[in-house]
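S.K.: What follows is a set of structures for review.
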Structure 1
Amino acid sequence: MRNKANDINLLNSGKMEEFKIAEEVAITELKTFIEYHLDETIDESQVGRDYKEVLKAMQRGLLDVSDMDAPVLTLKTPIKTDSGNVDQSKITFLTRIPKSKLASLSKGFDIIKNPIGFANVLTAYLIQQPAVAMLDKYSKVDMKVIDQLTGLFQ
């Protein structure tokens, strides 16, 4: 493990990136957050393996889990309007789906025939978006973080 807050990694694009949070600090914080939501103990190696994109977002300083029930992701690529203005730069996650809401979200939906569609409905709800079509606007990198994180809450 590395121990410098200014850890530098080589990304697939060939660009150097400077992380704001040291890997071991991010792993500890993320492990606590995951265990809180799973209500079970996990191994540190599982954090890096199963939540790689979430961990990276934390190291970049883009994910704040200090409020365990309302984590905030600053988008790596903000959503912009047609005129180029920033429309959304952060997501505050909901961390649970009440049973009554789950019932209304699933009403009329064939979950067996379209499990991915239903997963997208749940994701849109957890990131407080009114329509699944909004998910198309998020970058690939942001969507990976969103998918991994919302998986904890479904």
Structure 2
Amino acid sequence: MKKLVIANRGAGGIGKSASVKAVYYLLKNRGYHSILEEWQYEAETGDIKAIFDIRGVKVGIESQGDPGYDMKEAMEELVEAGCEIIVTACRTKSDTYHKVTDYLGDENGYDILWAAHYVYLAPNADDTRDLLNARYAQQVLQLIEDRIADKL
């Protein structure tokens, strides 16, 4: 199977990390076994790095994608762990973008699928954002399943 990174790319402050964490919660709720879980800050409120086993395929999740974060170290850990699919957040340019394109793409041979979650910035709309993030997570899970089934 060809390796794949699904990079949720967007500007700062629009909920990229929350949508990637929604993928993590969906995998947990579907009963997939997690090999690694590391919360950066408080559990369930901070960023998460995790690895799941989905039908024998290691899938890495990294929700932190802000400039200044040592994303390469996190990506190195996922690559060294043998993750064939990585789901991450990253900005549209600068260092996190280049860590995806240069480190994962060029150096490690991952196909890159640029994704974008639904952005709903209305005030006091947490329930709507949660619903939209859940839908995004379902789409990402379908992409993961399609890659495992060699359809994508």
Structure 3
Amino acid sequence: MTTAGFTFRFQRILELKEKREQALQLDVARLERSIRERQDATQYWMRMREKAMARLREACRQSDLTVNDQYGVYLEHLRGEIRHCSEQINDLEESRQKVRRELETIVQERKLLEQYRDRLLAEYAAQQEKAEERALDSYSIQKFVEGEATL
């Protein structure tokens, strides 16, 4: 199967789709990394809140009411940090879903172009094979005629 003369006129578009697909895969990986980082931060703030709650309970058992106001402000700060991290996680997950949908579309388009290229390549190869067969047949007929003429 000779493909030396075959050119796919949409090859540049196919290459652009492949590059876009790679870029989107990197974006998805970056977003997933950011989500994990924000989840780790959320876990950190939740551990800090649990520690603060434990200290507050201990202070309440010892009837130290002056600590109550201090821990109230601190706990509110921790709740704010946790809420902020959760909002960031939600935003990042939405972005990741959007990029994944775009990636799926690009992959489908790339696969369609590849299938089209493969079909055209197969048609080209079949045409080349038929042309070679015709040339061989013509050569064989010519040699046969020349052989008959010499008899």
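No value in this document is a laboratory result; all are computed from the given coordinates. A quick note: this is a predicted structure, and the numbers were derived from the prediction, not measured. Cβ atoms are built from the backbone, for glycine too; each structure is taken alone.
S.K.: Computing relative contact order in percent (Cα under 8 Å, 6 or more apart) for each of 1, 2, 3, which one ends up highest? Please report the intermediate quantities before stating the final value.
M.R.: On the way: 1: 18; 2: 34; 3: 42.
That would be structure 3.
S.K.: Right, something else. Identify the structure, out of 1, 2, 3, from whose coordinates P(r) over Cα pairs in 10 Å bins from 0, in percent, for residues 62-101 alone was calculated to give 27, 27, 20, 15, 9, 3.
M.R.: Values: 1: 28, 36, 28, 8; 2: 32, 58, 10; 3: 27, 27, 20, 15, 9, 3.
Working through the options, I get structure 3.
S.K.: Hey, another quick one. From 1, 2, 3, which structure was distance in nm of label points 7 Å out along Cα→Cβ at positions 22 and 54 = 1.6 calculated on?
M.R.: Numbers: 1: 2.3; 2: 1.6; 3: 5.0.
Label of the source structure: 2.
S.K.: Of structures 1, 2, 3, which gives 1.58 when Rg/Rh (Cα atoms, Kirkwood Rh) is computed from the coordinates? Please list the in-between numbers first.
M.R.: Values: 1: 0.99; 2: 0.93; 3: 1.58.
That value comes from structure 3.
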